[in-house]
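The structures come next, written out as structure tokens.
What follows draws every value from the coordinates through simple rules; no lab data is involved. If you're wondering where the values come from, they're calculated on a predicted model, not measured in any experiment. Cβ atoms are built from the backbone, for glycine too; each structure is taken alone.
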Structure P
Amino acid sequence: MGISKLVRPRELLYPSNILTISRLGLVPLTIYYLLKPEEHRKALICLALTMFTDAIDGPIARARGEVSRLGEILDPIADKLLIDATAIILSRSRGFPWWATGLMLFRDIGILLAGGLVLRRRAHVTTAQSAGKATTVLMTLTVLLYLAGQERIGRITLTLAMIPFLFSFVQYGANFVALMRQQETPQPKPQ
């Protein structure tokens with residue numbers, strides 16, 4: 001499938017996609033600040049800003065009738081890159097549990113690989129499941145708390161995040177299997 005069939009250039013100008021692209025642009029800056037202990041306040045601001053853009057880009061797209069494949073592809077990638085990179089850095093520097101970082105990486109790499117396979121074979125963009133969205137919100141809150149030095153409260157939100165996290169494994173897995181089992185719709189033959 002060519003990129004021109006996947007994404008229409010005008011989608012780059014949708015306000016919701018501009019927010020998502022800006023969120024992707026903030027990932028390297030956030031990582032840079034996270035790696036410098038004296039800059040954690042700036043990292044916290046970047047994370048809060050990305051969380052805000054993630055919260056509003058979907059409603060903006062739906063309200064304007066501009067839900068697009070570009071947004072459906074880039075939004076989860078931006079979320080996963082930011083949360084996973086932050087978790088790795090916080091595991092190294094702030095006591096964020098490595099087991100949680102490992103589980104997130106395992107799940108997110110699996111989601112991205114399965115989504116890529118579905119896109120390639122079915123020309124279908126898989127969208128976030130409800131448990132996945134809840135996990136993203138709770139994990140973002142958790143890493144924000146760890147970054148702000150609130151590890152005790154962060155451990156509580158991490159524990160809470162594991163509930164939708166485990167459900168998301170089931171939801172994404174079932175969705176993947178269902179999509180891969182679907183029969184392709186036969187195209188009408190020209191007469």
Structure Q
Amino acid sequence: MDDNTSWTPSLDENKLGLTDKNHINEYEAKGIATAEIFVFGLDSDTPFSTQLLLEIHRVMFNELYDWAGKWRTNQVTVGQLTPPEPNHVLHLMYQFIDNLNYKVSHSTTSQEHIETLAFAHYEFVRIHPFNNGNGRTGRILMNLVALKFGYKPLELYHREGDSCKIYIDAMKSADKGNFGPLTTLIRKEITTF
């Protein structure tokens with residue numbers, strides 16, 4: 001696709017030359033699990049930083065893709081949302097990290113925690129800093145925030161049933177400034193250890 005809508009690397013664009021989509025999915029799943037282990041191993045006082053986000057993305061996708069752990073350099077479209085131009089990504093990510101660290105350090109109530117989790121996930125996905133894997137990285141980032149607040153990791157949606165559609169609709173509502181559906185999803189999932 002010329003505009004990279006729902007961009008997924010073609011089969012010949014991975015470093016291992018894999019051609020079977022199921023095999024690629026297995027490698028990606030292994031990378032996601034490795035990134036989750038990496039995140040769960042971080043000290044609870046590790047601050048959020050652009051370097052940390054690049055490292056999470058690199059750990060997740062480096063085995064397969066050259067773009068792993070690198071900021072997006074092309075313009076993309078995600079559904080009906082057009083993320084910021086690539087030359088704005090780094091500046092926006094620094095702003096995002098500053099805001100996220102502030103919100104995490106100042107959120108004290110469960111409602112503030114939920115709002116911060118929604119901010120972390122949605123704003124990251126809205127900026128769409130990477131060529132691919134933004135949703136997966138955004139969910140890992142959100143779960144790192146959840147861990148800092150003392151909550152178990154959230155899934156937000158499951159592949160089966162209507163939950164994926166509900167999640168996508170919640171993200172579309174957030175695109176229009178209505179975070180209610182997203183915070184409701186988070187509220188339903190959130191549990192303490």
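Matching task: 4.4 is the computed value of mean projected area of the Cα convex hull in nm², for residues 28-91 alone. Pick the structure from P, Q. Spell out each step's value before the answer.
Numbers: P: 4.4; Q: 5.4.
Derived from P, not from the others.
P, Q: which one has mean count of other Cβ atoms within 10 Å over residues 60-67, as calculated, at 20.6? Can you show the working numbers first?
On the way: P: 13.9; Q: 20.6.
It must be structure Q, since only it matches.
Right, another one. For mean count of other Cβ atoms within 10 Å over residues 84-91, which structure out of P, Q has the highest calculated value?
Checked P, Q; max of mean count of other Cβ atoms within 10 Å over residues 84-91 sits with P.
Of the structures labelled P, Q, which one yields -18000 when helix-only ellipticity at 222 nm (-39500 (n - 2.57) for each DSSP H run of 4 or more, over all residues; to 500) is computed from its coordinates? Display every interim value, and only then the final one.
Details: P: -26500; Q: -18000.
Derived from the structure labelled Q.
Which of P, Q yields 32, 20, 13 for semi-axes √(5λ) of the Cα gyration tensor in Å, as computed?
Answer for the origin of the read-out: P.
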